[in-house]
Every structure is written in structure tokens, then in C-alpha cells.
Structure P
Amino acid sequence: MNQDEQILPYIESPADVRMLDARHLRQLAEEVRRHIIDTVSETGGHLAPNLGTVELTLALHSIFESPWDRIVWDVGHQSYTHKLITGRREEFSTLRQSGGLSGFPKRNESPHDPYETGHSSTSVAAALGMAIASDRRGEDREVVAVIGDGALTGGLAYEGLNNAGDMGVDLTVVLNDNSMSIAPNVGAMSRYLTRLRTEPAYHRLRDDVENLVNSIPRVGRPVVDSMKRVKGGLKYLLIPGIIFEQWGFTYLGPVDGHDIEATMEVLQKARDMEGPVLVHAVTVKGRGFEPAEKEPDKFHGLGTFNAETGARPSSSSVKYTGVFGDELVRLAEDDDRILAITAAMPDGTGLDGFASRFPGRFFDVGIAEQAAVTLAAGMAVEGMRPVVAVYSTFLQRAYDQVVHDVAHQDLNVVFAIDRAGLVGADGDTHQGSLDVAYLRHVPNMTVMAPADENELRHMLTTAVRCEGPAAVRYPRGTGWGTSMQGPVRTIPVGKGELLRSGDDAGIVAFGHPVRAAERAGEKLAAEGIESAVVNARFAKPLDESLILSVAERVPVLVTVEEGTICGGFGSAVLELLSENLSRGSMPQVCRLGLPDDFIEHGDQEDQRAHYRLDTAGIYGAVKDCVKTGL
């Protein structure tokens, strides 16, 4: 290989990486970093977390022999280097595109992806399960979990560590410590890791303290017992990683995760040891790309950008997330009971403005949705009006807290559910398709969705003033371009809106598809098919009188929702009709929505068209139903 020749084009598997010396590994790291920047600038994706794990990934694959050895990437948005060196380089340009590579580990993509991760904090427990299974089969297999310090704010990570340390199974946990999740990390563990990172003298104490306590003379039982207590106290105060040691792990580090040779040396030690080992690797999120290093939260996950400057295309479009954030600030100006909670995503949920305006009323709990919901319950018990801003897919992790801590006590907690419905390129682990189905059967819960960005303002006001728990779901991305002028009002709970009258068919739409349904109604009318169009507004409680009045006079009723049809809004309408209409007066019902499946990544608008949730799709579905008499 010539000195100026590129290495990356010759890397087909981790076995090729293991053949490289330190100098060529460093060259490969720079080539990989440049390739990631160039590709993500065109496809969008998770940039900063992947730039921070380039050298760490190469070190891992130099020591562990994937796919025989298992490497589990927590969250998975740090696995782009892993994808590039495990036979997917030529497909990398299809990242997050329809039919292309996923932005997260996928078992059906490669045998080097042993476990699928898109949500946080799962790696340690999953890797522990894999290690136990390998032990039972008598396999000499290494299992590694790579978890960021952001994911270490999630409770499931601690449950995994607790069990792994107690069981004593051979397991390596690599803590990728970059002081960030999506936003800067919060909490006591973050402060503890900062101390380990930033106090060099603290690191050197390990050997000195161990030598000291081991040299204590053993003279007499009382003295021995006292010396043991002193030994334990000194270790607790002075030895780096003592928390992990107390859990039963051997702690190694901190090591510079960008120093490939040093990281390989520590990983080799971990591989050679018996029992659970925790390797503490310190990295820089966004490493090697100055804009991402300066603003790692802004470059965590993003769309297209300039690969040289980091500049991103400007957009004047109004986004639902921004509307929510602005409206919540306005409401909080007039009501000091309003508090805002997020799980490590102040920017992603639109709460950064609220945090700046009301720092004492904003709470970031880290990647801990369960804690966020129960924290809100405690606030509500004392008369506050907490608003939990969370992505639909992440609220799933706090389902029990929604039921037990909030709904069971009928508390005034608002769930602002962002990314509800199709999310596009983030794919199957992030689609917000299930929230209506898993919320509408919860007693005391109100579930609503706006037809457009302006109605979101009214719904947020309604939710904050609502008695009992209330959820407002709204989609990712831009609105319909609706005027934001006019006063904000409270919508009567459980009251929908008749947008068009008609006796040939009825369209009852919920949330973002409402405006598409309204336009479909106009197209149908131009062809002589007069369709009633209803903006349902609420999935629970339904506007029963409005929906029944339409259903009683049309032969065909089409429900439309950007969520699963299994137990979703359309199911609620069917239940209403079956309970209130006789067989002779029941219209034929066609439900449009998302299927009983996990929906892969792709363009958001293409997905809406595919599932007939855009104007053309709704128009065609109604026309087909009318023709066939479904």
C-alpha cells in the first residue's frame, strides 16, 4: 500500500482492520471521519455522535472479533463507523433513504449488528443476556456493550449494571463519555464522570491507595476490622471508578478514546480479565469537524448541510415544534403554575426558549422518561401545571408512569407529544404510530390532535386548562402554512368541527390528515361526490353526536389518522358506531391509517402518500369506497 493511497476502499470487514498497524489505523480514522461528514451532509443523519466514536470503533474492532464477539451499540446513533467497516461502505450513500441503510443497527443488514437499538439505555441489559446465553452454550465469546454517558442517565442502564455486577458474568461495558446526550448531560452521575475526566491526580491515586491499604499490618481482630473499614473508606474517597467497583465491575480508565493505541491497550486488558469490566473512554462529540465540536447539540441529528462550513439551509416554514415552544412561553407568562419537563431534549422538543425565559421552571431529567412523568405527577399533586414534552416513541418508555402515577390519580399533567405519526428518515424505532392506541384506553385521559399549526396553539391552551391528564399529539416537521393570526381560544373538550356537509360519503379525520381530507372533499365535490368532512379534534372523548349525525346519513364513512389502525382513532369510531347504530343504519367503514407493522425509514411525504394519508390518497380511497359500496 502506497503512503498516499486510501485505506477505506480496501476495508471489507473488521478482519481487514485488524491487519493494520497504528499508523494506518490513524489514517483510516481520518478517512472514515471525512466520509461520514461528506455523506451525512447529503443524506442528513446523526453527525456529532458518530464523529466522536471513530477511533473508539476502530479500536474495538481491532481487539474484538465481530461477528463472533458481540458488540452492542447503545442508542445506535454512534454506529456509522461500525457500518462502514462491516461491509456496508458501498451502500453508505443510501443512509436513511427509502430502501437504503438504516441510521441505526439492524439485524437484517449485517451479522455484525447482533442487536437493534434506537432507544436509549438498553445495551447493558441486552449484552448481559447475550453473555449469559453464550455461557450456557459453552461458547468462548466476548460480549461488549458500548454506552454513552447520556444513556447512562436512563434507569435501565443502572438495572443492567446492577445485575451484571452481581452475576459476575464476563462482560465488557465501554462507557463512551463525551459529556453529552443530545443536549449537555445533567445529574449527579454526569458530575461524577466529570471529576474522573478532569482530575489527573485523582487517577494516579489508585495504585498508591491499593498499596497503602494492602500494607496495613494484621495485628488483632479489632485492629484488623478497623483497618478494613479504613481501607474501604479510603478506596471510596480516592479510587477512580469506585461506584462501578462497588457494583462488581473492574474499572479501567479513563482513557483517551481518540488515542487508538491507548484504547486498544485498555480494551485488550478488559478482554483478558474475568468477570464484568467497565472501560471508561473519554471522547469529544463532533470530533474533527469544528462546527460540530462547537455546537454538538445542533449537529447531533440534522438534515443536509455544507460539508466544509457546516452551514445549513435556512427555512422560513413554521414547524409544529416551534409553535408549541412559543405558545408554552406565552401561556407561562400568564400562569406561574406552568412548569416544563424534558428528557434530555430541550431543543428537540422546542423547550429551549422556555428554559431561557424561565430557567427556574424548566427541568431536564436526562434520558429518563419514567422519572419525567412521575416528577410531573409530584408537581401536579401540589397544584402545579406541569407540561411533559416528549417524542411519541419515547413516551412508550414511561407507559406505566402515565397509567399509575398520573391517570390513576387524575392529575393535571399535560403530555406534549412531538413526532406523533410518521417521522421519515429516523425509521422504525422512532415512528410515532402507537400513542393514540396506548393512550386512549387509559382512564381519565384526554387525547387530542390539531388539524394544523394554528389549532395547536388552541389545543395547548385547552390542555393546560383541562382538568385531569391531557395529551396533545402533533407531527414532525412543518405545518400547512395556516395563518397564525387571531386570539387563542379554549376548545370545548370532546367537540369536533364539521368542515363540509355532504350525503354521499363521510370523512372523519384526526390530526395532521384533516387538511388533506378537506382538500380531498373539494376534489370529490368537483366530481359530484358530496362528502361530509369532520375535524374530529379528539380521539378521547369523541364528539359522539357529530360523528353519529354524519354516519347516520352516509352510506360510506372513511376514518383517517396518522397512527396505527390497531386500536387507534378509527377503532374508536367503529366502537361508537357499533354501540349506537342498528345494523340497517350502519354505514360501511373504511379506515385509513398506519398498518400493524414497524415502518421503515424513508421520506415523510412519500410515506404519507404510500399509506394514502395525503390528499390524493384520501380522495382515491373515498372514491373507491363509494364505487364499490364497501
Structure Q
Amino acid sequence: MSDESAIRIDKSLGRSDRRQFMASLAALTAVGPAICLRADESTVLYPELSNVPNAFRMVLIADTQVGPTDARGVVPATSNRKMSQIVDEINLMAPLPAFVVFDGDQVENVEKRKVDNFIDRAKPLKPLSILIHGNHDGVYPYAEFQAMQKEMNGTEGIYFSWDVGSWHFATVPTNIPHDDYARDVLDWLESDLLAHRDRPTMLFLHYHMMPQGLSQLEWYTYERSFRLRCYDLFEKVGNVRYVIGGHVHNGIQTSLKTSWSYRGTNYMVAPTCTASRNFGEDFPPFVGGLAQNDEDAGGGYYLTLDFNGPEVQIRGRLVGVHEDYAFPPHFKEYVDQDPLWLGDISLLPIHASIQNGTFDDKRNGWQTPFRYRADNEPGFVADPQTPEGSTASAIYLACREKGQHWARDEEVEIYQRLQVPPPDRTNLSFRFMPAGITKSGGGYVRLSLFRQRSLVMTILIDWLEGKKDRNTRMGINSLYTATGKRGIPDSFIQLGKLRQAMFWTLDAPAEHWHQVDIDLPRAINASLERKDAWESLAVDEMLLSAGVWCLEDRGSRSAVWFDDFAWTSSPQSPIQLDGQPLPMDERVFVTNFGRETWQGRQQEKAKRRKGISYQVNDSSRMPS
């Protein structure tokens, strides 16, 4: 296919005529209210790109997250400023880029004043602007996003493709409402990629497609089924060279360390225009993007992509900094660095008994999720070590906030899938020692009990310093690990009300070893006040997890040693700490995890009952 045939359209069309043409085309190609547009030999979205040669430059900006013009918060005010600075910097490039891609989350949310502010700040761009749909850019049927797209470039595409030089480009949306729509989108993508399989292809998605090393990002992306079909499709077609996302809010070094090559496709997340998440490092020329103070929330990153025939050089930039970073042409191979990224726990090995409960064999037998490891002072640790003053091995788990936004409710854990123990060995025994000063965080051991792959009971034993009612992710994260389906912030509160979860919070001083014993049948029978409660659950497998968590508060941290996990004979009490029995009354069904969100919902319901109507930003389902 020649360059000219790839952009064939009547070039005598003016902008208004072209908009009318595009409106007619959209009506023909819409799938429901959302528009899909194909770039084939008879359909071209952007005729202004018709004369772009095989050697050209584009710029990609991710997560501008523009707020109102008069934004007072440090994050939206900084995002506004950094976006305008990037626009000015692009306009000074010589030669100018052929086009600019805004890779999702153009705005904080689709309030008109924020949309208008984004358009006002983006309009001065000299190159053509193409918008990719992000989770903050409105939900199905995406009317607000279509209005932004039309204002910026005259089209209304939600998922669409276009050609420039010898390359093919395509995109699909986030906030996919249901499985039927996901199938429509993926069917379109397959036909589009097959129609252009002779061209190297770059796909822009706002959500990340590969592990990023933060617990909140395990589930805060496309559904696993959607990702799995994409991987199969890209390998089948063979022309998708790069998939580039946003959403993660990272810097340049973090982008490099969380980029992967998988089944022949390179996956990367573009560095962020807005404030970054809890990674806490960057290469020396770009550390200004990590700023977190009352005047500056950091960010200001973007990518330049220089194409020369089938080759591309991707460079990371920080606005106002002369240096750039040249990304390698291929990234590290993804094999199985995150055990649950490609499948749920049913794919894990199941053990007849607890494996390596003393950690003499390092982490053998235990799984741990992929966590981002900074080169210095890492925010996540899961290392087999020998505690000071001891000769026995143990495992040390730690996590901490690193001075950045969106660090809320991070956790690191170890886990293994287990068969139900024999009747004479139903007591789970383990030791733990909180290490150092814990602030706004804590440790936990969790048992998830299953019957025929359905979760029937969760047992959570925790210890902490801080307000765990603000930890709105413990339920989401733990249920996602157990079931592959994300929970809601007050999942544990709701499960407790249904008597499908039991909780014990321990008084456990730091720098001392403590021992917990919980006999599962006796504890469940006593709590549910039924002699056959354990038997009626018909548990056929379980997931044993141990971990630590922290909040986004400055200085939040938690660390703990674990050792001696084993099934043993029954203790004197159904559950005990250091030989002392723990309560077995109604309190075991009550937890504070997610209480803050639960209380907010009760207030919302009360106001609605009084006839007060207002819009609630449910950050549980669409966090920043």
C-alpha cells in the first residue's frame, strides 16, 4: 500500500464539509452510541497528514488531568501549568511534530469548566491533536469525550485507526461498560489489524496492559479477559510493535523499569503530565518531575517518537529540561513475574500442606505479586532474611509511602494455595514480629476459604497503628487476589454483615515475636454458633496470605517478620494470641476497613431521603 493510498480522501473538502462527511461516516460505522472509524483505502480521518513522509515525529502526552482554570489544589493547578508548558515546548520544535496524541485522562472529570479549560490549553498546539479516551474522560456512551474530540480535530471517534507514513495507529477506549461492548471493540480491532497487517502498528490504550508494580494497579485496568484476548490477537496478527498506555502516573525511569516485551509486542506506559504515583525515583536529569510540595506536584513528562520507515526511537522528556532519555527498541521479557496477571489462583500449584513455612528455602513454595523495586530505599520489600539476634530464617515484608500522591493503601504480600488440612491438623499456627515504627499501616494474615472455586469465608487477622477505616482498598485488593474480581471499598464490612468474613485485630507490640493459633473448625463453629458450621461450608481449598500495608499519609510505613507457618493440633482456645484466648462474639463480624467510605454512603442516602440531590464522586470505582 502506497503512502497516498493510505490517506485517500477528497482533498477538496473543507473543514465544515469534512465534518459533515465524518458525521455521515460515523452514522454508518457506529456500534451503539460509540463510534468506530476505520482507516482503510477509502476512509481517512486526518487528511492533513496526507503529505507526511516516512520519516516524521509525533508527541505523546499522557494524563494531563486538567482541572478548572482557577484550580486551587496543588495537583490540578500543577497539571494545568505543566500542560501549557508542554504545549509551548512542542510549538517551538523544529521541525514541528506531525501530530500530538493525548493518551487519555485529558481532564480530572468531564465537568464543563474543566473540559473548556483543557480545550483552551490544547488549542494553541500547532500540530494536529488526537485524543485517546481515558477513564476520567467520561463513561459510555462517551458523549463528553466525543465533544472534546470533535472540538480538537473534527472527528468523533471512540475507537478508530489512522495511517501516517508507513505506520498504522489505532486506539480503543477505557470504561468499557459490559462484555458485549468489549466483544464489539475487540472484533473491530481484529478486523482493523488484519486489514493493515502489512504495516508496523502502534496501539494507544489509556489503561496499562502489563504489571506496573503497585497493588492498586493490579485491578485498576482492563478486565483480565479483555487483556488475554488482546495478547492472543496481537500474536496472531503479528504487526503490533508497540502498545503505549498512560494512567499509571510514572516518571521516565519507572516507565523503563515497568516496560515489557510479551509474545512479540512491546508494552510501555508513558511518563505522566500530572503528579506521579508511589514509585519515588527517576534518572538524575528528570528528578524534578517527582516534586511533591506546596508549590509543585511534579509531573510534566511527555514522549517524542521519531519514525524512520519501520523503525521508531522513543524518547522521554521532562518539560523545561534539555536532556532526554532514549528508550531501547525492545524491553525485558515478561514470563511470569506476576503470578496472577494472566490468570486467577486456580492456575497456581495447590499444596497438600504449607510449603516452606519456616522460610529456610527462601521464598520457595510462596507466591508474591510483582512490586516495583526502587534502586535505592525501595518502597516494597519481600525478602527472606535472618532477623538480628536470631539464627533462624524468616521473611521480612515492608511497604512505605514515598512522598508521592496516590500512594493509598499499598500492600505487599506472600501467598500459597492449599488443600484443606486433615481433621487432626486444622490449627493454623504462625509467628510474627512487627519491625520498627509502624505509621498509618499494619500487617495481616488472611485465609480465603473456597468451595468449588467460590469464596465462602474470609478470615482476616491484623495489627496496626493508624486509621484503617481510611484503608478503602484492603477489601478490593484482597478480593481481587482471591477471586479475580475487584471488590468495593467496604467489601469486608458487607461480608461481615453477611457473616461471610471474620476479623480479629491484635494488640501486638513491635520488636517482639508473637504467636497466633486459630483452629478453623472450632473458630467458625463458635462464631456462627452452630456445631456444623465448618462442615456446612464444605471448604475444598484455601488461600493463605500474609502481608503489610500502608496509607498515603506522609511517612506511612509498615514492616513485619513472619515465620513458622504450620498446621498443628488444636490449641486450648479456638483462637489465641501468645496463649491468650481472643473474643468469639459478635465483634468478629465487624471491621473498620472501608468504614470511611461506608459512612459516606450512609450520609448520601440520608441526604437523598431528605430530598437533597448532589453528585458523588465515587473514587472507589474510578480512583485517580
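Can you rank P, Q by distance in nm of label points 7 Å out along Cα→Cβ at positions 99 and 555 and just name the one with the largest value?
Q
Give the label, chosen from P, Q, of the structure having the highest value of mean count of other Cβ atoms within 10 Å over residues 419-426.
Top value of mean count of other Cβ atoms within 10 Å over residues 419-426 goes to structure P.
Given a value of 37, 21, 12 for semi-axes √(5λ) of the Cα gyration tensor in Å, for residues 267-378 alone, calculated from one of P, Q, which structure does it belong to?
Derived from the structure labelled Q.
Computing helix-only ellipticity at 222 nm (-39500 (n - 2.57) for each DSSP H run of 4 or more, over all residues; to 500) gives -7000 for which of P, Q?
Only structure Q yields this read-out.
Using distance in nm of label points 7 Å out along Cα→Cβ at positions 315 and 499 for the comparison, can you identify which of P, Q gives the largest number?
Q
Match the computed value 21.2 of mean count of other Cβ atoms within 10 Å over residues 283-290 to one of the structures P, Q, and report its label.
The read-out was computed on structure P.
Compute mean projected area of the Cα convex hull in nm² for each of P, Q and report the one that scores greatest.
Biggest value here belongs to P.
Values in this text are rule-based calculations from the coordinates and carry no lab data. This is a predicted model, so every value here is computed, not measured. Cβ atoms are built from the backbone, for glycine too; each structure is taken alone.
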